[in-house]
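Where a number appears in this text, it was derived from the coordinates with a stated rule and is not lab data. This one's a predicted model, so the numbers in the text were calculated from it and none came from an experiment. Cβ atoms are built from the backbone, for glycine too; each structure is taken alone.
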Structure I
Amino acid sequence: MVGRTLYDAALAGGAQALGQQVGTLQVGQRADWLVLDGNDPYIATASGDAILNRWLFAGSDRQIRDVAVNGRWVIREGRHAAEEQSSRAFAQVLRELLG
């Protein structure tokens, strides 16, 4: 499928550009990954590489459920780990600016 070909080429190209062996999950390596929402109707009605095709070519961020960066979760169930703290800080800045 086209999505798989493009995805694999992007991984290989990124690894080459960085001059590092990246793009695979291996013990001891840092990893970034995401988890799509399997309950999303557009995702749930596909399987295998068709899921990747649908998400790459017609998906949206609403279909991303979880994200890990460097092996640590930063988004779980669609919410960023620092979302509450950021919202409070933003509200404080607005109060200070708007009086």
Structure II
Amino acid sequence: FPLPGALVNSWWRRWHTFAPRQLPPLDQKLLQEQLFVSQYQLKTIPVRHGRRLIIGCVGKITLRAGKLPPDTCHTITTLARYATYCGSGKHTTQGMGLTIAD
């Protein structure tokens, strides 16, 4: 299941790998306490990758922020939009992890 903190942190790490402008560090405790999944429609699917079978998921997930500072919300929104380009989860270099931010 895609955990909000794990998603945002993976986008943040990928941003810092490729983007010339650095983003401020994120308060991990605050993310864990105030960022949550408010709605989801996910379906697991097996994907064959050579001899390996990888279990992935397709669908929609909605993240909601509780009491987060405005600058943190802005950073998360920026990263969610960036996810369209960097993907989410594992195996993004093999075509998995397609992400579209609404």
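For Rg/Rh (Cα atoms, Kirkwood Rh), find whichever of I, II sits highest and give me its label.
By Rg/Rh (Cα atoms, Kirkwood Rh), the leading structure of I, II is I.
Quick one: Rg/Rh (Cα atoms, Kirkwood Rh), for residues 18-73 alone came out at 1.04 when computed from one of I, II, so which one is it? Please report the intermediate quantities before stating the final value.
Details: I: 1.04; II: 1.15.
Derived from I, not from the others.
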Checklist line | Which of I, II leads on mean count of other Cβ atoms within 10 Å over residues 2-9, largest value | finding: II
Note to self: Say we calculate distance in nm of label points 7 Å out along Cα→Cβ at positions 26 and 82 for every structure; which of I, II gives the highest result?
What the structure shows: I
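Thinking of I, II, which structure, once helix-only ellipticity at 222 nm (-39500 (n - 2.57) for each DSSP H run of 4 or more, over all residues; to 500) is computed, gives back -14500? Kindly include the intermediate steps, with their values, before the conclusion.
Numbers: I: -14500; II: -12000.
The read-out comes from structure I.
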